[in-house]
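These notes open a run of structures that come right after.
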Structure P
Amino acid sequence: MHALDFWKTVTMDHSHFLENLIALLTEHDIAYCVIGGQAVNAYAEPVVSLDLNLVVAIAHFDRVVTLLETNFEVKHFPHSLNVYQEGSDLRVQIQTDARYFDFPDRATPREILGLELPVARLEDTLQGKIWAALDTDRRSSKRQKDLADIARLIETYPFLKSHVPSEILSKLV
């Protein structure tokens, strides 16, 4: 079974939501990149998730909101737009935190989910995970996953350890 077929089976993506979303962004020349756990999967041994986190370049943000609302179900939250399509359990979250808006400018194509997608550079992926792990407004279970993702990255790329705050490193021992 190919990676994309496996992931589509796990997410029960019978409506081709992933392909539809990527095609829409590509067709309209929207600069974006994968962040979060799937970006970690592009750099380290992958783990299964129903989530796909993206960030869109700030210059395209207003246009992408209109495109998404026209083509999918969109729910607005304080730091994200959550995008859905009937017939899929895939959960796409578009990050709206301004700290991420320049990530697409530094993204590089990498294979993820059996597709070549723009992925946040390694250091940006780690930084996003650090921000998430330190965000006390996030559920504890989400922050634990962020810590595990940070651990996966520094196990694969030991030089990254020097970029991780001591308060996080102490939780990884």
Structure Q
Amino acid sequence: MQRIKPLSAPYPPEVQASFDAIMPAGADPLLLFRTLAASDRHWGRFRAASLLDPGPLCLRAREIVIDRVCARAGSEYEWGVHVAIFAAAAGLTADQVRATVHGAPDDACWSPAERALVRAVDALHDRATLTHAEWSGLRAHFDDPQILEVLLLCGFYRTVAYLTNGLALTPEPGAARFPA
């Protein structure tokens, strides 16, 4: 059951403008966005701290990180949104999508760079730090801005998972569900 009432259309002009800036043309704003926008302070802070722009990582690497973070944190809501919207565009196969939930870093479906990403996500989730080997694994494939993006994406989407799970958000229509 939804724990905080989301905004309903019509939205105040400034809120509508913020939705228009981050949602595809003609798409309704996500339940998460409408719920956060019920509080001017929290919607503003979320948007100011967010990483909703493409950044220095390619879409594929970005989505592997986001999907794995959301899966490890149990956020089926956010994982499902990302898989439904971005998995195909990122070139993720059905096996790779499943592996973001049930796989391991060394699964054969991942390239060496992708294994380093999954290892980093898992380490940050489990220990909130990276070993020298995990850092070196990232360094072998990614530059400083890309590694910073990985770290920030992990933290930001862990926060998103706290929000979606704590608010008990119901999945978006058409969103993917965790594989069995």
Relative contact order in percent (Cα under 8 Å, 6 or more apart) - highest-scoring structure of P, Q: Q
Which of P, Q yields 4.3 [distance in nm of label points 7 Å out along Cα→Cβ at positions 25 and 105, calculated]: Q
Read-out mean count of other Cβ atoms within 10 Å over residues 73-80, computed value 22.2, structure in P, Q: Q
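Here mean count of other Cβ atoms within 10 Å over residues 33-40 was calculated and came to 26.1; which of the structures P, Q was it taken from?
Only structure P yields this read-out.
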Origin of the derived value 26, 18, 15 (semi-axes √(5λ) of the Cα gyration tensor in Å; candidates P, Q): P
Origin of the value -13500, where helix-only ellipticity at 222 nm (-39500 (n - 2.57) for each DSSP H run of 4 or more, over all residues; to 500) was derived from one of P, Q: P
Per mean count of other Cβ atoms within 10 Å over residues 89-96, the highest-valued of structures P, Q: P
With mean count of other Cβ atoms within 10 Å over residues 17-24 derived as 17.6, matching label from P, Q: P
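Bear in mind these aren't lab numbers, they're just calculated from the coordinates by the rules spelled out. What you see is a predicted model; the values in this text were computed from it and never measured. Cβ atoms are built from the backbone, for glycine too; each structure is taken alone.
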